[in-house]
Structure 1
Amino acid sequence: MSGSSILSLAPAAFVQGLLLSFGLIVAIGAQNAFVLRQGLRREHVGSVVLFCALADGALIAAGVLGMAQVLGQRPGLAQALALVGALFLAAYAFQALRRARRPQALQAGAGAVSAGKAVVLAQAAAFTLLNPHVYLDTVLLVGSIGAQQPAGLQAWFIAGASMASLTWFAALGFGARWLQPLFANPKAWQVLDGLIGLTMAVLSVSLVHHAFAGT
């Protein structure tokens, strides 16, 4: 693929990574609640946001580059994983749309005792790395989808997916005071889940098209 072709397709790869990662990361869960809590308490917010974003970026890069090496040697496996990814995204879209019918709210939690930076970062590491879904979503799913990109576009996909993580965690941590009323409102999550469901459905269809484009 020529340099001009890569540059022309780079925005699409960046946006695909951005939307995929954003759709997966925006959910009611322990990690998001922890980042929101630290933002509300204004304790080590920058360190927590940076750690979570860097951890996501490293896992995304490892998944994409590792899967790319494996899939490059097995074209049939690449097509199979594209179809599996499409099914997973379709199921995720269904779940998001179902959540939109029964909206919940994100609670930051209490916790009155202040903790040092090392303790807070250890907690952030636990919420991030001890969650099995992070490996299923970030490494396997995002990795296998990113690996479908041509070699020259994989870096753009990784950048887009990593940017989604950084943007989300920064907004959650530094904007906690303003975002808490929004995230405590089930209606806001209803709209957000609806948008996520539609986004994931579109990505699922695009993966199916990609899987059969070369056949």
Structure 2
Amino acid sequence: MSDIHFYEPAAGHGLAHDPLNAIVAPRPIGWVSTRSADGTLNLAPYSFFNLFNYKPPIVGFCSLRRKDSLVNVEATGEFVWNLATRSLADAMNLSSAPAPADVDEFRLAGLTPAPSRLVQVPRVKETPVAFECKLTQIVRLKGKGGEDIDAWLVLGEAVGIHIRRDLIKDGVYDTAAGEPILRGGGPSTYFGITRDNEFHMDRPAWP
């Protein structure tokens, strides 16, 4: 028997749980706040999220199916990314409930909507970091045959960034001090970044 488990995703993985999101892990959490066209607030975590560019700063999350966040960004062109931290893990989890579109997840999770400066969407007051974003692109993903799939990549430029001052040490943002949590594989696995995980490497010079 081979010591390698090989599978073709189109034919199924043959395991108890899809290993894909456990392998590409841990992943930063896209804790995204939006506002609907009629003003209803929405807050939802996305496990497919990341930073894609420095200047201008572009962040993005992927909506599997047409969820409320996607619909709201289409309508308003704005969203806010909020840092999910260890102390806010339970609230973040509550905001993931598959609630109807008319439910305000800020209220559901016991969080405070704080006014943003440059967008009409509020940020989570309790989080130490938030990015105010303006929509730049929505890209519907395609399969290898060019067929549309039910997944939309939402990209936005961070036009305003909030950072709690105690997380900036000698002009450098202290990642571990923010205590971010990240999504792992399986139905319930998360990870935390702590100081004992930290190590340093300088980039090599060339030539």
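Here, each number is a calculation from the coordinates, and none is a lab measurement. Given the structure is predicted, the values throughout are model-derived calculations rather than measurements. Cβ atoms are built from the backbone, for glycine too; each structure is taken alone.
For mean count of other Cβ atoms within 10 Å over residues 40-47, find whichever of 1, 2 sits highest and give me its label.
Details: 1: 16.0; 2: 22.0.
Top value of mean count of other Cβ atoms within 10 Å over residues 40-47 goes to structure 2.
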Worksheet entry | Identity of the structure behind 32, 20, 14 (criterion: semi-axes √(5λ) of the Cα gyration tensor in Å, calculated), options 1, 2 | 1
Fill in: Source structure (of 1, 2) for relative contact order in percent (Cα under 8 Å, 6 or more apart), computed value 23
2
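Looking at distance in nm of label points 7 Å out along Cα→Cβ at positions 24 and 192, point out which structure of 1, 2 has the largest value. Kindly include the intermediate steps, with their values, before the conclusion.
Details: 1: 1.8; 2: 2.7.
The structure with the largest value is 2.
For structures 1, 2, calculate distance in nm of label points 7 Å out along Cα→Cβ at positions 8 and 152 and state which one comes out highest. Spell out each step's value before the answer.
Numbers: 1: 1.1; 2: 3.2.
Max of distance in nm of label points 7 Å out along Cα→Cβ at positions 8 and 152: 2.
Here helix-only ellipticity at 222 nm (-39500 (n - 2.57) for each DSSP H run of 4 or more, over all residues; to 500) has been calculated and equals -26000, so which of 1, 2 was it run on?
Numbers: 1: -26000; 2: -2500.
The value was obtained from structure 1.
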Worksheet item: The value 0.4 for distance in nm of label points 7 Å out along Cα→Cβ at positions 48 and 176 was derived from one model only; which of 1, 2 is it?
Response: 1
Response to the item:
mean count of other Cβ atoms within 10 Å over residues 96-103 gets 11.8 when computed on, of labels 1, 2, structure 2
